[in-house]
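There are structures below to look over.
Only the coordinates and a few stated rules stand behind these numbers; no lab work does. Note that the coordinates shown come from a computational prediction; the quantities given were computed from them, not determined experimentally. Cβ atoms are built from the backbone, for glycine too; each structure is taken alone.
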Structure 1
Amino acid sequence: MGTVVGIPIQPPVAENNHELEAGMLTFGVEYRSLDPASLEETYAGDADHLAELRATSPEGGFSDRGVSLHVRGTSDGHEYLRFDVFDDSPHYHYFHRVAPGEPVINNFIDFDAVALGDMLTWAIERLRTRLAPMLTEAGGGHLVPALDLERVGAVLDQVQVIAQKAQLRFGGAPAQ
């Protein structure tokens, strides 16, 4: 499903990423503004990644902005899922973790707003109802038995409010 890319994820900018811990998982809410220069800087240290970025970017480079929801393991720090609620190219990722020390598989999936509606609303609903199978798909199945779904739900309430405020503050439309 989606597209597998060899480029690793662009890490969250710590000072822009509001993190909320929910036991085994930590959720991050970050408003991101991407442009060709920031992406080039991220991958400048790896010629192969930089070449893939340039080969897969549209004419003039990739630019977009919006809220990102990060889902990572609290103890291992691995980001398993990311929902990029972007203005122009909304999408989400599975970051498949095959084994520690092995390269992470970045599975990029375009979001169909016509069929699925508002992406932020959809993403929060997926995290409420499909978190366990999505984590399992991304190689985080070992986290599922210890999830405290009541705690996760309470944190997702906060995530939704923070994400909606970020959309309003930075110019995106709030979720309905």
Structure 2
Amino acid sequence: MIGGWQHSISHPGIADLITVSAYFVAAVFTALAAAHAPSSTRPQERSLWRAGTFALVALALNELLDLQTLLISVGRAEAKSGGWYDQRHNVEYVFAIVLGAALLAAGASIVRRLKHTHSTVWVAFGGFVSIALFAMLRASTILHLGLGNGITTIIANLENIGIFMVGAAAAIYTEAAAPTE
């Protein structure tokens, strides 16, 4: 155990298992969408579905292993040993701002690549935006950036809605891209 972190793989709650399963199911659908994307006419769609698969698997593993708590524990231990624990909130604010800026930059880059793509790709992108918003709001509540306690349900719903949107969009895309017999 590092700091207060212990991976949750040995003690997952039912909600954790449902979320991890949902991420993996959505990842299967995005992998199928990537496999069915026409490589000659829409190579950017294949790349986006593959990237989505990777992201969903990474998010599932993060949910299972509780890696954000590990990051916080390591950060707090470093702050204590470095003598700047009392100023850690400034670092947390900067981290949240940098994370938000990185997500915005990534989103803008993806939007440029989404031109002339199938409409379901846009729906999946909306799902990933919902998941990213979930991550930002969760980080802000973990870092005590001033959001109220009642936001937990909203945050959880953003994640679940995002996962559903991505998985459903990928399933619809796969069906639409499948060759007719």
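Determine which structure produced the value 17.8 for Kirkwood radius over Cα pairs in Å, calculated from the coordinates; the candidates are 1, 2. This figure was derived from 2. Looking at relative contact order in percent (Cα under 8 Å, 6 or more apart) over structures 1, 2, structure 2 comes out largest. Among the shown structures 1, 2, from which was the value 13.4 of mean count of other Cβ atoms within 10 Å over residues 85-92 calculated? Derived from 2, not from the others. In this comparison of 1, 2, the computed figure -27000 for helix-only ellipticity at 222 nm (-39500 (n - 2.57) for each DSSP H run of 4 or more, over all residues; to 500) is attributed to 2.
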